Structure 1
Amino acid sequence: MVRKFESGATRDTSNGKFEYVGFMHPLGDYSFARYMHQHRFQSDGTIRDSNNWWNGFGFETIIQSLARHVEDLKLLHLGYHVFEKRDGDNVEKKVFFECPLELPDGYEEVTIEDACNAIRFNAEAYKIENGIKTADCEETPDW
């Protein structure tokens, strides 16, 4: 069925089409984009392209990272406070049940928002690694 508008324009109905506006909340997407941008800055001072992760980095790396972030979320859900200190490639964590009056030196608090975005990133990376980018395509797209 074709819809006809007062302007004379016509469009097919939206039946069966993906409703991206309803499926993805703009605040969730904004939060994720902010998280991704913050993590573009690498320990050697370089800034990676925003879509660098589309190239893949292996199931083992992804699943290990995903598991760490799920553990962070579980701790946060249970009322713990998780702190992280990054020094080059090294990451140190501290966990407290009661939030300390001062952050431990050089540590930043991990938030539920951070953990959820990290989980989303790793889930997306896993899907890409699993071949989702070619799932419905006759040819591999030129990403």
Structure 2
Amino acid sequence: MTKLLRITTMIACVLMFAIVVGQIYMWEGRRLGQQEFARQVIDLERRIKEIELQLQDEQEQRVDYFVYKILDCESGRKHHNIWGDNGLSYGIAQFQEPTFYEMAQKAGLQNPNWHNQHQQILLLKWAIWQGIADKHWRRCWRQVS
């Protein structure tokens, strides 16, 4: 072989080696890029779940605040022998009997009892979540919201 042919062959080999090494680096970079992207997606999904839990907690706190304020307005947060609306409404949330049982059925409440303080609070909370509390506790709702 002539010297020129050997140099050309060596250059071709070096170029082929550089191309192969370049391809390997590109594949590895792509693989690392995909791994980094997957890691970022997992981090974002985790952050979204954290934010959703935080929002849910804030919504529950807001509902609890409305419940507290409405109960304070309606009955002073007292339950036993608290009658209103000329004897039509009873208890801590001042439910009228037909309204209580209608809501209890819609909410799927088992064994509803109009005189049960905890069930009145539960149905008030349910009504707030359903967006209908403003229709049943008009005066107090306006004061609270």
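Every number here is computed from the coordinates shown, using simple stated rules; none is lab data. Bear in mind that the values here come from a model prediction, so they are computed numbers and not experimental data.
Structure summary
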| item | result |
| --- | --- |
| Which of 1, 2 leads on relative contact order in percent (Cα under 8 Å, 6 or more apart), largest value | 1 |
| At a computed -26000 (helix-only ellipticity at 222 nm (-39500 (n - 2.57) for each DSSP H run of 4 or more, over all residues; to 500)), which of 1, 2 | 2 |
| Structure from which 14.8 was derived, mean projected area of the Cα convex hull in nm², options 1, 2 | 2 |
